[in-house]
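I've put the structures underneath this note.
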Structure 1
Amino acid sequence: MWHPLSSQHSRGAVTRYRIEYSTLDQLDTVFSVEVGGNETQFTLRELQPNQAYRLRIAAGTGIGFGVPSEWAQHQTLADYNHSDQTMVIFAPTELKVRAKVSTLNVTWHPSPNHTLVSGYKLSCREVEADESANGERTMQTHTIRLRKKARYHLLTGLVPDRQYEVKIWAFTKQIDGAAAVWKGRTEKAHDRTSWPPMRPPPLPPTSIQATANSSTSIWLRWEKPRFSNVRIINYTVRCSPAGTTNASLVSYHTSSSQEILLGELKPFTRYELAVQSNGVDVVGPFSGTVEEATLSDRPFTPPEELQLSALDSSSVLVSWRPPLEPNGIIISYKILYSSNISQPDHLWNNLSQDGSITSVEVQGLSSGTHYFFKLGASTEVGSGPYSLVKDNYFTAVIHMCNGIIIKVSK
C-alpha cells in the first residue's frame, strides 16, 4: 500500500505505478509488475513462505517513470498457504469479571495489536456439572458484537449460583482473534426473608431522536425517564442494521450522558436504535426502536464485471454491473476509452450514462486499433474509483466473395 504523490511532486498526471521486488538472497533477480495510476494498493502473490523480500515502487506519467522509493523489507509468514494464519490477532488482556446474583460486569484491556481489529465479540454460556455424564454439559451460548472502543459490558438476566464461561476476542473483516476466557459463578440468592424491598428497574429513556451526522455516523439523543426511584448511572444503546436477524451485526454502546455519536457505520444504511437505562446492579428494559439512515458517500468500489463485445469494425458494446458497495444511489456512470493507455485520464474519450443504464454502444472507433476501457460510478456526493483497465482489439477483414466479415480477437 502507498500514498499517491502530491501534484507538486508528480510533475503531471500519474498514469501507472511500477512495483519491483526480489528476495534478499537473490538480489540480482528482480521481478516487476505495473498497475494503474488510480490504484493505491496491490497484492503480490505466489511468493515463497518464510522468505525475506525487498520491494520498492515508482510512479510514472505519460513521459516515463520517476525515481523509485527506497527499498523496503518484509518477511512472509511460515505457513503462508493457510489464509487463516496470514494475520494473528492476540487475545484481549486483563480480562476481569465481577459476579453478582444475576449479572456479570466484564472489563478488559485491548489486544496488543489493537489497531488491526474491527471490534470485539463477547460470548457467555452457562456450564452445569452433570455427574451422570462425568463431565460438563454446555448450555446455549449467546454472542454479542461490540465496537472497537468498548472496554466493558454488563451481562444481565443470569441465574443465581450458576457457573458461567465468558469469552472475549477481537475480530477483523477476515478472521477472529484468540479469546481471553473467564470461568466463575454468580452469587447465591439471599434468603428472601432478609432481602431488602425489591427495587423496580428504571424506565427507558424518552424522546429519543436520531440524526444522521455523516456517511458513517449517527447522533442519538434522549431524555431521562420522567418518573424513576432508581438513580440512573449510565445508558446502553443498541444499534443494528434495520431488519437484521444476524446477532453478530448488533452492537452495544455505553454513554454516561444523554447523547452519543455512533461511528464506524456503513454509508447509506438504515439502522434501528434503542436505549436502556442502567442503575446500580439493576437495568431497565430497552425503549422502542427509532430508525435513521446514514448519509450517502462516494462509491467504495468500482462497477463490477466490465465486459466488452465487438459489434462491428467501428463499435463495441460495453456492459457492467453496479458497484458492490455503491454507498448511495448511482446517478451516473463514466466510460473512459483511449488507444493510448499512458495518456492521463482527462485526455481519454469519455462517455457518460444515466445511473439506471448498465450497457452502452461505443461507436466511431478505428478498425485495427487497440483500445483500452475503464469505468467509474458516481453518487450525488462524488465519483468512486475506476475499474481496472480492460482492452479490446478488433479488425475488419475484407472477404472477396462475401462482403465484409468482422474478425474479433480479444
Structure 2
Amino acid sequence: METLMYPSAPVLSESEVLVPPATAQQQPTHRLLHILWELRYSGAEVMVYDAKEYFESRGLQGAILARGPEFGPYAPTLARAGYPVEHLPARRNLGSFIELYRYLRQHPADVVHLHLEGLFIWHCLAIRLAFPKARIVHTHHDVYFQYGPYLRLKRTFHRWLATHVLDVRHVAIGESVQTVEKEHFRNPTTIVYNWIDENEFRPPTPEQAAAARQEIGIAPDAFVVLTVGTCNDKKCHNEIFDAVARVKDRLPNLVFLHRGTGENLPQERAYVQKLGIEQHVIFLNYIDYLPKVFWASDGFIFSSHWEGLGNVILQAIACKVPVILYQGWGMNDFRPENPAENYGFWINPDTERFDEALLEMYAMKQDGRLEDWRDKAFAFYRKKFSAKKSLTRMADQYLL
C-alpha cells in the first residue's frame, strides 16, 4: 500500500463564495474518507481538491483512498493540498475486501464518500461492517444507460440493497444522472451539482483575454474554439477535427485549441496531420493556469455524446464562453428552458455536424452578436450553478 502525505497548504484563496456561516466553524471534527478509483485530473478529484477548505470549516477532516490498479497522476497534487492519500488497489475477490475492512478498522471514519461505480456494493458492505454508525454517501458521477439487461438488473438490486439495508445516501450530479438512476435503476437520488473553483474560473478582463492569447501564441483576430478533455474514445475528438477540415477554407483564421492528454493523443496528432489542418490546431498538453485557455477562446466545443455533468462546460460558461454541444445526457442539463436565454448550439449527433454551428458562431463574432451570448452564458451559470450552494448541500449530506 502506498501513502502520500505532505504538510497542509492553503488550497483556495479567501472568498465569500466558499466561506460558511460562523456557526458552522464551531462544530466538532468529523473524519471524512473519500474513496475514489485512480486519482486523475478529472471532475471528482478536482472537486475534492477544491472543497478541502470548505469542508474543514464545517468540521470535516478529509482523507483519500485510491482503489484503482494505479495510484494516478493527481495523487501528489491532492497530497500537497494536505490530504493523507493512500493507495489500496481493489481486486475482484473476497480477500481484497477483507483487506479493505482491515484498512478501514485501522483508519476510523465518521463519514465515507464513495465516488466509484465499479465494485460499489462490495465497498458499501465492507464500510458498513467496519463502521456500523458511519454516514455513507455515494455520488453517481455519470449516466449508466448503456448497461445491458442483466447488468442493469444486478445494479438495480445493488442500489436497493445499499439504500434499504446498508443505509447509503445517493447523490446525482445533475438532472440527467438523476433521471437515469430513477428510470433505469429505480434509485431515487438527491441532486448536488458539480462545483468548480469560482475564484479561478471567472470572466476575464479584456487585458486578461488579450494576454492569454499572446501567451498561447494566438493572433488577436483569430476565431478560437476550445475543447478540454481526456483524449479517449468517449470524447470523440476526431469529430471536431473533421469539422475543422471541412470549414477551414471558409474560416481562414480558425484556431481549434485542444487541451488534454490521454491514450488517444498520438492517434489524434497523426489524424490532424492526415487531414492537413496542423496550422489550425494547437495541442496544449499542459498549461500552468487552466482558466487562460477559456479566456483566450470565443467558443467551447465538446464532442462527447453523453456525460454526467461536464465540469469543463461549467468552467467554460463561468468564464463567459458560449458553447457548441451535442444533444444528449449531461449536455442537455446546460440548455436553458427559455429560448431567450440561449447561449449556444445543441447539435443532434445522428443528423447534424458541427460545421454550421462553427460557421454561425464565426458570423456572430464578426457582427457583435456573440457578446450577447457571452453574457447569457455567464448569466445561466449564475442562475443554475453555485459552488456555495453545492458545497453546502454536500456537507449537509454528510452531517444532517
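Quick notes on this one:
- Which entry (1, 2) yields the derived value 1.66 for Cα Rg over 2.2 N^0.38 Å, for residues 287-350 alone: 1
- Origin of the derived value 15.4 (mean count of other Cβ atoms within 10 Å over residues 31-38; candidates 1, 2): 1
- When Kirkwood radius over Cα pairs in Å, for residues 127-214 alone is computed across structures 1, 2, the figure 15.6 traces back to 2.
- FRET efficiency 1/(1 + (r/R0)^6) of positions 63 and 367 (r between Cβ atoms, R0 = 30 Å, to 0.05) - highest-scoring structure of 1, 2: 1
- Each of 1, 2 could give log10 I(q)/I(0) by the Debye sum over Cα atoms at q = 0.14, 0.18, 0.23 Å⁻¹, for residues 47-150 alone, but the derived value -0.88, -1.06, -1.22 comes from 1.
- When volume of the Cα convex hull per residue in Å³ is computed for each of 1, 2, the one that comes out at 151 is 2.
- Identity of the structure behind 0 (criterion: helix-only ellipticity at 222 nm (-39500 (n - 2.57) for each DSSP H run of 4 or more, over all residues; to 500), calculated), options 1, 2: 1
- Between structures 1, 2, the greatest calculated value of FRET efficiency 1/(1 + (r/R0)^6) of positions 159 and 383 (r between Cβ atoms, R0 = 41 Å, to 0.05) is seen in 2.
- Test item: relative contact order in percent (Cα under 8 Å, 6 or more apart) calculated as 10, pick one of 1, 2: 1
Taken together, the values in this text are just the output of simple stated rules run on the coordinates, not laboratory data. It should be emphasised that the depicted structure is a prediction, and the values quoted were computed from it without experimental measurement. Cβ atoms are built from the backbone, for glycine too; each structure is taken alone.
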